[in-house]
Structure 1
C-alpha cells in the first residue's frame, strides 16, 4: 500500500476565507487538534505577510511537535531566510510557490520567467543546505503552458526538492484535466520527488480533482477542514480521508489520519472560528446520518449499509442517547468523556464535571452531544480576567430593557448596569460599562445543541474591540446567560 501524505492548510489557506478567523492562541489549540487527528504536515502560515502572522507561526513552531511543519515563503531571499530562521532545529519544510501561468507571471510575479526560476532554484538550494525540506508549488498550473511546466521541472534541482506540488489555484480544472497533468508531472519527475496536489473548489470539484490526482500518482494532498478557504474553498480533508478509507484497498492507497476524530475535529474548528458547517456537508454535517423517509429508516435499522456507505462511529459521529444522570459521579463522567474521545487534565475534568452537574439539575435528559458541548467549552476556555458572577434583566413590552451584571475582574467584584434596545444589547452595554471596553457586535448566532425545551443553547458572536475582531462562544440552557458569557469570552481575548 502506498501512503498518501495529508497536508492540512487550514491555518494558512483556510483562514483566507472571510468567514474564518483564529486568534494566535486558537491557532495553537487547533494545531494540537490536527496533531491528534494524525495529519502528516501542518501548513503553519506565511510569516512574511505581517508581524502578527509571523508571531502566530513562531508560536506554532515553538510548541508543536510530531508532523512536518511547513512555512510559506515566496522565492525572495528575505522571505526564504526568514522562514529558514524560524524553522531552524525543527522537522520543517519551506514551501516555495512559483507562478506558472501567463496571467500570474504578468500581474503577480514581478519577475520574468528567467529571473523567477533562478531565484526559486537558489531558494531551494539555500533551504536544503539548512537541512530542511523543500516543497515547490507550480502555481496556477492548469492555466500554464505544458512546455513551460516541463522547462521548470527540468531545471529544478530535484536533488534539493522533496515535493513538487501542482496547484489548481483558481479551481478551473476537471478530473480529466487533473489526471492528464498529474500523469505528465509524475513522468517528468521520475520518482526524484513526491508529487502533490492542491485544489480549489470554484467549480465544486476540489475533492474529485484531488482524488483523481491520487489515482494518477500524486502521493500528497493539500486539504482543509470542512473545505474552507478563499472564494469557494479548498479540497475537504474529511472527504478525501473517507474516500481513501472506502477505496484505498482497491487502489493500494492508505493514509494515517484517524477517521474517528473527523467529526470532533470539524466541531472544534467550528467552535473556535464560528464557521457554521452546513448540515448536509459530506462526512461531518449534522444531517449526514439522518434519515427522514420511513422506508429508509426501517432499512437502516435492519442493515445500515443499505443507505450508509460508512458507519457513524467510523467518523466519530456521536450517538444521540441519554448517558448520565444527576446521580452520576465523576468516575462515570470521566469514562464517558474518554469514550467520546477526549482527554482532559484534572483541572479541566473537574470544571467539566461541575458544569455537567449543574446541567443535570436543570435537564431531564442528558445526551452525548450535551457532554461534548460542555467538554469543548472547557477545552476552548481562556484563562479569564473577567468572569460573570450574576446578572439580572428587566424587560417588557411597556418598558426599556435594563440589565445589571456583577463581574469578577482581576479578582475585584464590579457591578454595572445599562439600558439597551433589547435585553441582550442592554447586557452587553453593562459589560462594557464594567470593563471599560467598547464593543461593536458584528455577528450573533444561537444554535440548539440538542433537541427539547431544555436543550443547551450555544451562542456564538463576533465583536469589534479596539478596531480588531474577536469571537466568543458559550453554552447554557439560559440563552441570555450564554449570550453574556460569550460576549465576556470575546472581551477576555481583547484584554
Structure 2
C-alpha cells in the first residue's frame, strides 16, 4: 500500500513531466509555410538599402526574420529559375533553359518543394504564379503549372488584363517581354494581385478554423512588365525623384559582347524622361505589390498563425533598370542574378542580415529541414537552417553563422537559344567571375570590395591572373561535382530534350 503523500508526489511528477513534454512539443511544432514570391523583383526594397523604394511591409518582415544580403538565382529567366527553385535542382538537371519547356519532360518522377509537403501531410495550395506563366496573356489560367504539387489552386484575374489596350509599350501591342507600363484606374483590390491577396486571406482564415497545417504559396505577378499599378502608387514616386544609373561612355569596350546580348533595339528609346517614366512605373509596381504582401502578412498576424508559420519571401531572379545599359533580365551581372530572400521562422533569429552567399536551390532543403520533411531525392541545394535558428546563449552569439561554410553561388545563362553562347557566373564573398563559352568568348572579373556596381572588368589585368586561375578551378570543381547527372539519367534527359526540340 502506498502512502497518500507518495501517490500525490508521483501524480505531481507525472503532471510536471507532461507539462515539460507539452512545452517541448509546442516549441518544436512542425510549422506551416507561407511562401511568397514576386515576379521579376530585384532588390529595389528599403530593407536592401534602396533609397527610393517604398516597401514598408516587406521591410517589416525583414525586421522579424533573416534577410540574406547575397542570394542568387540559378538562371535569370522566369521558367528556368522557377523550375530550379521549386525542384531544388540546377538547370543542368531540370534541363529547363527557356520559357517553353516543362520541367517534368526530363524529370517526370521528380518531387517538388510543395509536393514534398503535400506528401508529408500538409495542405498544399497555390494562389497566382508559382510555376511559369506567359504574362499577361496566361493570367487567370493554370499556365505551365504542376498539378502534382498542389491540393488546390486559385488563378486570380483582374482588370489589369482587361486594360491591356491602355498600356504604353516600347513596342505597341507587346507587353510581357517588352518594357511597358500603365498608371491604372481603379483600386488595388481590382488588380490581379489584389484579388490574389484577398484569396490568400480567405484561405488563411479557413486554415485557422480547421487548424490545418498548410503550405500556402502566393505568387504575385508584379512588378513583371507591364508595370501596372493604380495611379496613387505612381504619385508616391514622382519623376523628379527618379535617378537613372550612370553608364560610363566606354563601358561596352571592357566587356565581352555576349554580356550585352540582352539589349533589345526598342530599348534604345529608354533615355531621358522616358527612361525615368519606366523606372517610376517599376517602383510604383513594387510599392503596390508590397501593399498586397502586407495584406497577407497582417491576416497571418490577426489569425494568430505567425508564431507557427515559416514565412519565405523571394523573387525568381533580379532585374535591370538601366544598369550597364540593360533593362529586364537575362544577364550575368549582379542586378540580374541577385534576388531578395527573407525567411522568418518560428523561434528563429529576427532583424538579422546575413552576408553568406546563398542560392535559390537552398530554399527546398531549408524548409524541409525546418519542418522535418524528407528532402526530395536529387536536391542540389543545402539547408540554411543553421543561419535561421536563434543562437545558443551558452556559445558564441553568432556561432551558427561563424561555422557555416560560405560557398559560392552559380548562375548560368544561354543566349540566343540552344545554339547560343553559354555563360557561367560565380559569385563569392568578394568576387563575381563570369566566363563565356568556357572563357573562349571572354571573361569578366569584378571586385565587390571596391566595385559593387561591376563597372571595372579586371579579367585581362596581369595582376589578377592568379585570381582567375583560382576561380576557374573552383568553377570547374563545382560543375564536375554538382552539374553532371549519372550517365543513365543524362542519357534519358538528352533523349527527351531531343524529342521535345
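Read the figures in this text as sums done on the coordinates, not as results from a lab. What you see is a predicted model; the values in this text were computed from it and never measured. Cβ atoms are built from the backbone, for glycine too; each structure is taken alone.
Here is how the numbers come out for the structure above:
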| quantity | calculated |
| --- | --- |
| Entry that produces 4, 19, 30, 26, 14, 4, 2, 1, 0, 0 once P(r) over Cα pairs in 10 Å bins from 0, in percent is calculated, selected from 1, 2 | 2 |
| At a computed 26.5 (mean count of other Cβ atoms within 10 Å over residues 73-80), which of 1, 2 | 2 |
| Origin of the value 0.40, where FRET efficiency 1/(1 + (r/R0)^6) of positions 153 and 289 (r between Cβ atoms, R0 = 41 Å, to 0.05) was derived from one of 1, 2 | 1 |
| With helix-only ellipticity at 222 nm (-39500 (n - 2.57) for each DSSP H run of 4 or more, over all residues; to 500) derived as -12500, matching label from 1, 2 | 1 |
| Among 1, 2, structure where distance in nm of label points 7 Å out along Cα→Cβ at positions 201 and 441 as derived comes to 4.9 | 2 |
| Structure with the greatest value (metric distance in nm of label points 7 Å out along Cα→Cβ at positions 97 and 121, set 1, 2) | 2 |
| Answer label among 1, 2 for the case where relative contact order in percent (Cα under 8 Å, 6 or more apart), calculated from the coordinates, equals 10 | 1 |
